[in-house]
1. State the single structure among I, II that was used to calculate mean count of other Cβ atoms within 10 Å over residues 31-38, giving 19.2.
2. For which of I, II does FRET efficiency 1/(1 + (r/R0)^6) of positions 167 and 191 (r between Cβ atoms, R0 = 30 Å, to 0.05), calculated from the coordinates, equal 1.00?
3. Comparing volume of the Cα convex hull per residue in Å³ across I, II, which structure shows the greatest value?
4. Given 2.7 as the derived value for distance in nm of label points 7 Å out along Cα→Cβ at positions 95 and 159, which of the supplied structures I, II does it correspond to?
5. To test your reading of the models, identify which of I, II gives -4500 for helix-only ellipticity at 222 nm (-39500 (n - 2.57) for each DSSP H run of 4 or more, over all residues; to 500) when calculated.
6. Out of I, II, which one gives 15.9 for mean count of other Cβ atoms within 10 Å over residues 39-46 as computed from the coordinates?
7. Taking distance in nm of label points 7 Å out along Cα→Cβ at positions 103 and 183 from the coordinates of each of I, II, which one would give 4.1?
Structure I
Amino acid sequence: MVKPKLTMWDEVYGQEEYVYGKEPNQFIKQSLNSKGTGRVVCLAEGEGRNAVYLAGHGYEVTAVDSSAIGAAKCKALAEERGVNVKTVIADLADYQHDPESLDGVLMVFGHFPRPLRQHILTEAVKGLKKGGFLAMEVYSKEQLKYGTGGPPVPEMLYSLDELQKDIGQYFDFEIFRQIEREVVEGTKHDGLASVIQVYGKKRA
């Protein structure tokens, strides 16, 4: 039997430790710190730290990632924390949401070339119910100066102008900002960084 070829992310996640830690992203923890209900999809979710956190707060959560190893670690973390998370192994270039089926979409440090990012965000808009939330923290293009995490490729980093053009017409934003903050989340994100934080509700 031929073993399936490991992806880059399989290799990143293929160690015992959780490379981005087991605790949720700080911005997600601050933005979604109360009990909630409804269906939420976490995109490019990796080892599952944010999905497990949301499941612990009452949401019905699906974690989508291209890495089977990341999905297995997500399942293990969910079991450790006594919650249920559905995992889907998929390329986000192909993954589609049912129209207006979701109460929330979350993406933390999901970095892609802009055409793929536009597709992913368009799908998120399609999948969200009216009033559903989009929550994101990603590295800005300024992050290249910091070197404390994220891809060293300008095209895969974000700007507020690009996000406004891509999705601004669909959301009422409570948070839409670029800030500098200490990101200490596992071994891959460690130090002062330039991030973009987004939290908005889909317009009726």
Structure II
Amino acid sequence: MAALGFFMFACTAFGANIDPNNDGHRYAYGGNVGWCNFKPAEGPGAAVEDTRLTGLIWSENIGWIKLDPDFGGVFHDGKGNLSGYAWSENTGWIEFSCKTNNTCDTVNFGVTIDVTTGLFAGYAWGENIGWIKFDFAGFANPAGRFVETAWRINGDVNSDGVVSLADAILTLQVVAASSTETPAHYGADVNGNQCIGMEEAAYVLQRVSGVRGE
């Protein structure tokens, strides 16, 4: 029975993939499209996965923007770097990195996710709408107007941007219901069950030992 209690503790679910604390961290901004809501009150909203972004964003000026359209899509390299295209029925394709078309020598731009905080940064570009801004450094904007995700690198349980033995130790402490100075980040789960347990410990140990690649 005690072992079951430990397992249940380890599998406490984390919050939503976007704006996990539900405190308004869900907005990008474009001068022509207005605020772009990654977690609208209606519709599926957006989600960050290891290989792509999925779902829909709501723009107050142009309507829905689809992150995983046919013949396109916003791709994720699993390390916080985005590329590819989103699609708007009203304005066309929206590009998430100059690397998509190898145009960085002309205009260097792109959207990234900080692997330690989950915050989006950078710019996306639409030929018909101009820039959509994710990075609000030095920008006069209402508090909290940025996009945050609960996604983390698989196995990065302590959310420091790398997978190391410290993650395995923290995971085992969580499974054993021990007190920890560093909270476990449930966005680092490796099998999509939204919890931290022995699967994560095994994954980290395999990564650290070289048995498993990235």
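Read-outs: derived from the displayed coordinates by stated rules, not from any lab. Keep in mind the model is a prediction, meaning the values are calculated, not measured. Cβ atoms are built from the backbone, for glycine too; each structure is taken alone.
1. II
2. Details: I: 0.55; II: 1.00.
Of the structures listed, the value fits II.
3. When volume of the Cα convex hull per residue in Å³ is computed for each of I, II, structure II gives the biggest number.
4. Values: I: 2.7; II: 3.4.
Among I, II, the structure yielding 2.7 for distance in nm of label points 7 Å out along Cα→Cβ at positions 95 and 159 is I.
5. Numbers: I: -8000; II: -4500.
Value -4500 for helix-only ellipticity at 222 nm (-39500 (n - 2.57) for each DSSP H run of 4 or more, over all residues; to 500) corresponds to II out of I, II.
6. Details: I: 24.9; II: 15.9.
Structure II accounts for this read-out.
7. Structure II accounts for this read-out.
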